[in-house]
Structure 1
Amino acid sequence: MRFIGVFFILACISFSSNAQLSEKEEEISESFEQLVKADEDSLKLSACSKIEKLFLQTLQQEESFDYSFSQLNRMGIITSPDLKFRIYNWNCVLSDGTHKYFGILQYKDKSAIKTKLLSDKTDADLFSSYRAENWPGALYYKIIPFKSKGSTSYLLLGWDGNNVSTNKKMIEVLDFEKSGIKFGKPVIFWRGKQLSRVVFEYAKQARMSIEYQEKNKRLVFDHLAPSSPNYQNQFEYYGPDFTHDALLLKKGVWTLQENIDVRNK
């Protein structure tokens, strides 16, 4: 009987927590509707600030880590394969065609659930590392754990709407250090240079693919080139040229392999 009583109490607590999360989810969803309807940048950014504040409050509840937030279809929610962290992510398209990104990283630290606000305040430099307070914003759509120097790091695949002429895709490296969360661990070896991340920029109308092949421990992606040699480094004219390159993981380092054969053998 005592066991049944304890189970009943725990079930009631769980039901109450889910009800609270559902209420918060509905409130956040309404704020996203305000964002969609806003026709001025100030109103858009105000709605995003409200979403940010509401989400930070909501994620303080430990049960939120396993909650689906299925109503929030205007934002991305992605969980690491090892269930260590989640990234909640959305963007705001401004009147000049540029994008402002928002994100919250929720992670497990021993027995506690913690959150970290991601503040989009910098452009992604290939050689720099950034803390969450100075995050190179993007929308992340895949997380790939890998071992490097005895610890687990993560590749994040991201998309950036950039501006009216070009899109970007990004291969980011996320690391959990004793000093805090860091974006941009220099574990990518690219044409003789040690990079913290890779950023691809290409024409708005083009489509670029990045695919992780777990069996081969490699990222395979389209090689980008200008439509004419005259447009070198004018990225609004760049797109896939039907060849492929890859990053191969070996001993904790991702090394560029160019012009690979992607045909099934």
Structure 2
Amino acid sequence: MLIDSHCHLEYKGLVEDQQGVLARARQAGVGGFLSISTRQREWDSVIATAEREADVWASVGIHPHEADGHADMGEAALLAVAEHPRVIAIGETGLDYYYDRSERDVQKALFRRHISVARETGLPLIVHTRDAEEDTAAILADEMEKGVYPALIHCFTASADFARKVLDLGLTISLSGIVTFKNAKDLQAIAAELPEDRILVETDAPFLAPVPHRGQVCEPAFTADTARFVAQLRDTTAEDLAEVTTRNFARLFAKAGL
């Protein structure tokens, strides 16, 4: 069984045929889905889907693109919703300096609030980082000194140096369909060498469809394509990679109860 550790089931492209999307994924061997929120107004819908579907779980958080619109949101709101039995993670959160859709200082402050909630609840933090390696690594390390917390870097596209830093902090790394792209040679080299107990797979659906689905709306079913590709990179079988990544997911997201 595979688990799509990061998808947006409430987003356009998936939500219109959510039942069909889930059915196709299950048929492809995907037996679990972590549905990610990026804005507070999405929390109710991701939780509702997780309540309805036994193999779907929810994560609650604010994407860095949305930080300006949530600048005044304190930890209490996250802490309250994190108590829901179907909420198993905090995020996605982090820093995005590529688009800079929110002020960087606001992104940083909100990122730290999410980390504090992850530390207090014990729920894993789901980190988005783009063109912000130095600040992301610095904040993660600074906050880890205040008290440990579980976390992963989702849709990893950063450098080998950043990978070493976050692995040293105890974080997990999740690979999306980007790893299958022809121009992703550096990422492929990193994926081949990741520690076995620190690797997950995801789609980030409806975005970033892997080869051979480039140009299509990405679906959680495509987790299987990414997993097969990563298995080849790591000189293992798709079945073994599925077992490893599902075990890693169960350990990191313990609240899922797998």
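Readers should treat all values here as calculations from the given coordinates under stated rules, not as data from a laboratory. A quick note: this is a predicted structure, and the numbers were derived from the prediction, not measured. Cβ atoms are built from the backbone, for glycine too; each structure is taken alone.
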Source structure (of 1, 2) for helix-only ellipticity at 222 nm (-39500 (n - 2.57) for each DSSP H run of 4 or more, over all residues; to 500), computed value -12500: 2
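Give the label, chosen from 1, 2, of the structure having the highest value of relative contact order in percent (Cα under 8 Å, 6 or more apart). Mind dumping the intermediate values first?
Details: 1: 10; 2: 21.
Sorting by relative contact order in percent (Cα under 8 Å, 6 or more apart) in descending order puts 2 first.
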When percent of Cα pairs over 27 Å apart is computed for each of 1, 2, the largest belongs to: 1
Per distance in nm of label points 7 Å out along Cα→Cβ at positions 161 and 201, the highest-valued of structures 1, 2: 2
Origin of the derived value 4.2 (distance in nm of label points 7 Å out along Cα→Cβ at positions 145 and 233; candidates 1, 2): 1
